[in-house]
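Heads up, there are several structures right after this.
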Structure 1
Amino acid sequence: MRNTNITNFRKNIFEFINQAIEYNDVINVNTKNGNAIIMSEDDYNGLMETLYLSSIPGMKEKLIDGLNTELNDCEEFEW
């Protein structure tokens, strides 16, 4: 995570946004009224999906079970 103040962020906004998009960098922008976080849309969407899946009762355990399952024990599923 990179930290910067609002003045520096304004001067270099293109560079900071580019870092967030291309390198998945998270930027913490400090202001006198509080801080703001800049992140890529892909990172944001992934975070929201993780929060959603974590909110479903029993989903965390199912995901962990899936991660621990050997590939040979998996069944092929067609959509």
Structure 2
Amino acid sequence: MLLSNIDKLHTTELGVQRIKKNLNIDVSDVVGYCKGIITDKECIISKKGKNWYCEKDGIIITVNSYSYTIITAHKIK
């Protein structure tokens, strides 16, 4: 379901800042960066409650399942 709606993926300006800080990245297209991780064949996608959780290479991305907003992303400790 998430992958079939990947074009709806977006985030807020605060989301962009939070993701850059949490992942320690400096990319201009944060949504594109997250899409790349989510669409990777090795990414493990699960749904719990109202969110999708996309996990790959020690990173987990949280996406709201109704609005397709990337809420946050962080490194797994």
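Results, tabulated for the structure shown:
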item: Origin of the value 21, where relative contact order in percent (Cα under 8 Å, 6 or more apart) was derived from one of 1, 2; result: 1
item: Origin of the derived value 0.91 (Rg/Rh (Cα atoms, Kirkwood Rh); candidates 1, 2); result: 2
item: Given -16000 for helix-only ellipticity at 222 nm (-39500 (n - 2.57) for each DSSP H run of 4 or more, over all residues; to 500), calculated: source structure among 1, 2; result: 1
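None of the figures in this text is laboratory data; all of them are computed from the coordinates on show. Predicted model, so just to flag it, every value in this text is computed and none were measured.
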